[in-house]
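Each in structure tokens, the structures are laid out below.
Here, each number is a calculation from the coordinates, and none is a lab measurement. Because the structure is predicted, anything quoted here is derived from the model rather than measured. Cβ atoms are built from the backbone, for glycine too; each structure is taken alone.
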Structure 1
Amino acid sequence: MTLNADLLLKNIGQLLTMQGEEGIRKGEAMKQIGLIEKAVVAVKDGKFVYAGQADQAPSIEAAEEIDCEGKLVTPGLVDPHTHLVFGGSREHELALKQQGVPYLEILKQGGGILSTVKATRETDEETLYERAVFHLERMQSYGITTMEAKSGYGLDAETEIKQLLVLKRLQESQKTDIVSTYLGAHAIPNEYKGKSEAFLDEMIKVMETVKEQDLASFVDIFCETGVFTVEESRQYLRKAKEMGFDVKIHADEIDPLGGTEMACEVGAISADHLVGASEEGIRQLGTSNTIAVLLPGTTFYLNKNEFAKAREMIEANAAVALATDFNPGSSPTENLQFIMNLAALKLKMTPEEIWNAVTVNAAYAIGRGEQAGKIEEGRHADMVIWDAPNYLYLPYHYGVNHVRTVLKNGETLFERGERVGKVSVS
């Protein structure tokens, strides 16, 4: 019997299907990568119709063939935490940070997150869209085919909605799957200084508009010293759930306030950052389905010594995902591959755990676990052909882009014009 296909990938050296335990991968299950040597993949109507060993494949006739030349093929990467839409930039703050100027002093000088809020309020929707496309295309070039993006640089009704409308336009015009999150409670604007409860009441009103216009799937809040307390965050997220949103939380980035525990309590789909998560918080992650989304790029860029305790989390049977936290202030990078390098070097994660953290668990962390993160029959054909000989190579070789070709729904999303020569490993 002959299998008719639109596209055939042949001569695959290693294929990571990420097949294994269903659902989120916790603890030991994060070792499962569904590795197949000497494989082929067939695509029909934008979906996988075969993925397996070449010598066991049926006869396949395809309209187009790609010779992978013995290279690695994986699912498209998933970035579950980004701040894609913003105005302005903050490169001038780097010199201040190098001089040891505290963040609060930078804030007093008109910098920090509130400078991005000011710039975003002043930037029109078309300009925000064009800038977001620029960054999105760069993300695609690094292998990202599905991602989350937040609002949060408006802190007022008009600008929060403007950011979410840009994201909706991106969803409709770009091939990358983008999941939107409403993060109105990202900081306290100057006009509400000392009045956090009144500000959250205002953001709840905006949340109602977001729901009415179907502009976001998730609601997020920044629970941290100097921003919103655990109790304020709990009430806010409960209100969001009452409206029908799934919820996420920026928690315990600096201080162990108990945001991790509260995230598990309210059933948040993810708790993000978690550098300061307590032993009890880590224990509760292991007994819940809340996914720990770790952002080592932020810790690296802020030049902090302490990274999130990924090893303790995995050993406690928690589910861990990785993200860029792409934003103009604390993690200005679109490169999820570099985050994989940091996960190996600073979070002490194994290659297998890292691949799960940027595919299966990352997809579940944004409600796309049934669509993204795996190569299996019936799923959308999102995948990356890498200029790498095996899956161990990416966490090992840092600072460059290893992508050869990115495919979304079986169509080329990105292809390097000039590829590095054949990879050899001594």
Structure 2
Amino acid sequence: MRADVIVVGAGASGLACARRLNREGLTVVVHEARDRVGGRIHTFHPTDGGPPLELGAQVVHGAHNPVHALVGADRMITMSRRFTARVVEDGAHQDMGVLSHGRRPPWLLETGLHRDPGQEDRSVGAWLRARGSAHPEGRAAQEWFRQNWAAEPDELSARGVSRAHRGDTGVGEGEFTVRGGFDRLPLLLAQDLRISLGDPVQEIRCLPGRVEATTVRGTTSACAAVITVPPPVVAQGRLRLAGPDPAVLDAKIAAAGRMPLGDGYCAVVTLTRRAPDTAVTFDVDGRGGFVRCSAGRPEVLFVAKAKAADALRATVRSAPALSALLETVMPWTAGARVADVTAADWGRDPWTAGAFTAPRTGYEDAVRQWAAPVDDTLFFAGEATVTGSRLPWVQGALASGERAAEELLKVLANR
């Protein structure tokens, strides 16, 4: 198979890149390992036609997020703030306001970090300790950062978190959902593109002025390739890089090895009872992450990262343990039977190996090395390439795909 450009991965970044290149008249082939487009955008659609639930990317952040224009402003729904906010701490289910009783709540601590992370590259954990956050304030704050950044606070860069937020101020305020599900975005981006699903690229070989991609179905040859898979896919050898200058590619692989994704596990638990109200629970105890339910619906959505992801992964395997956790985080579920569980195990997904790439202390060089093109034939996109300069969410992935397309177009224009 021949093309002008090969794009590896049909997530938001790969589709945005391919879409831009296709509009410039280039022949683009997108190879995707999964049998669907979207990558970490993964929507659960209830069989009874109820509102969709997101097992991957959760919300659209900001009124000026490019997603609004891509899917259409008429499909964007402002997230309602009419819900009951609760917390589980030391096994007790309480109103979220308990986190403000005699202490600073974690969301205010994070706002303070955005304003003043300090000059040196220290961890969020060190920043919290320097601010006098002790138990229980510190414990709640640590879990808050774990669930928002999928990383241990003692590894998470305070400066990187602050820079990422400052780099994303242009998207504006507010949180939104996509009517009909977030998966509408990749389906729209994929229109008119040549995408080979269920066709993982096993090796990219750089040759003078061209590249070859070996997949499970054969070989695709092109002038250039854009790799949008998460760094661990390369670091763990699922996608091999080869070429005439092994030292350059070895440095690229080494950079990928320094950029692990944080663990993530999401699950929709469908019950034989319907929720009495719309509620969100933050599990400070580190067993369930953020847990949500909607009034009149039988589903409970768990979104767990870092240590909580592994805890939830183990809990879901045991029916009694899952029922006990449900009763703790959502007391209305007591006595209800679990009818179904649908999970997205991002930490064990071979094509993702985690939730997303958080900025870690000492990470800057690795990010630059990972994002840098190789020999004007191999380009890189994906949320990992914007780590520490933008938030590692959908808007960052889209921007990275557009950036990689621009880099490639400039090279082709000069050939």
Structure 3
Amino acid sequence: MKPIFVFSGRISHRRFFYESWRIFSALFSVLVMGSLCFALYLSSQLPDRYYLAKGETFSIGDNKMIQAVSNSSYPLSVYSSAGNTFQMDLKLFGLINIKDVNVQVVDRRVVSLCGTPFGIKMVTDGVMVVGTGNVTDMQSQSVNPAKEAGIQEGDVILSVNGEKISSKKQLTKLVSTCGATPISITVRRGNDLQNLTVSPVKSSMDNDYHLGLWVRDSSAGIGTMTFFDPNNGCFAGLGHAICDVDTGQIMPLSQGEIVEASIIGVQAGSAGSPGQLQGAFVADSPVGQLYQNSYNGVYGKLSSLPPYSQTIPMAQSQEVKEGPVQIMTTVEGEKPRLFDAYIEKVSLSQDEPTKNMVLRITDPELLELSGGIVQGMSGSPIIQDGMLVGAVTHVFVNDPTRGYGIFAENMDNTLLTVAAQTNQNAA
């Protein structure tokens, strides 16, 4: 009986190790495949190009999983001068290659921090169609010539019969002058231009000719200026575009002015109901010109240094990390103040370039006053470790204590482009 017992025990021992090895192999395979899939995901999310301030060490925030390794045979000191570039290998846990990226060495940008309210007056490039409506003709029939011709909400009317359109008043006058004669209208729809033919209809309401359109040719409002570059006189603000309230489309800018503004009240936000800063223009005389209404903010040139500004270095996108920050915003009058906040998440993905970080307001005073982030705070600078890292852009409708922010680097790239174009046009 004893030998039989021993023989049986040997089989159980071998089977135990065999099953253990199978489980270990399966788990290891899952771990490897999961790591590879995660590396592929990171590769799609991380940019191919970065900027590195001269004298700094490259890293992705405080992310310990992603390590940067130089794949150059030259020492890093060779690339210590601004303008030089080199390549880095981004590796997951220092083992699995994520992607090769280009890094350009730049001088640390120093700008003037703002956080001040400013008034915006802008005239559109053409007139934007915000809706269509029926016209009752002389036979009491309800028709819509614009809709029948293919004009859509969000289209921008650029010209009528070859004449450039700059206001809805001009458009109305041209339609009335043409009478029942079909007119040629050029519209911009997205990035495409279309030529459409519309036949105006005489209305029984006023005996004048109409197309059945609602259009908008201007906009005005108050936002927050983020920073100012004293080297070229240009500013950046809002962190997102000025969009039409009806269509949601970016309003095409023809010309615009910047005027002084003051905050006279705060309407607190709550879940499902965004609040807003209530402001007023201080004077009608402009203090600057608006040159670009871009997806990542508004940009222009000021005639003088903005009030209450202070110099501050700017962080590169990969330097921004989760943790405590402060936002500078104005909740009364014209003088900005600092309030505590916290970056909950940082995303280097360019899929949503105005939503690079998730921000939560933690300052008890600001939470009591406004409930968190409200409309009008867009553009409020975000400061971390003594550097400008970004600006507030959006509020979460169902949680006004939280919202999105954009990297300062993204806004700065656009500002420098606008400044270069402005100087070229001046020359």
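Looking just at relative contact order in percent (Cα under 8 Å, 6 or more apart), which of the labels 1, 2, 3 belongs to the structure with the highest value? Spell out each step's value before the answer.
Details: 1: 21; 2: 24; 3: 15.
Biggest value here belongs to 2.
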If FRET efficiency 1/(1 + (r/R0)^6) of positions 105 and 281 (r between Cβ atoms, R0 = 25 Å, to 0.05) comes out at 0.95 when worked out from the coordinates, which of 1, 2, 3 was used? 2
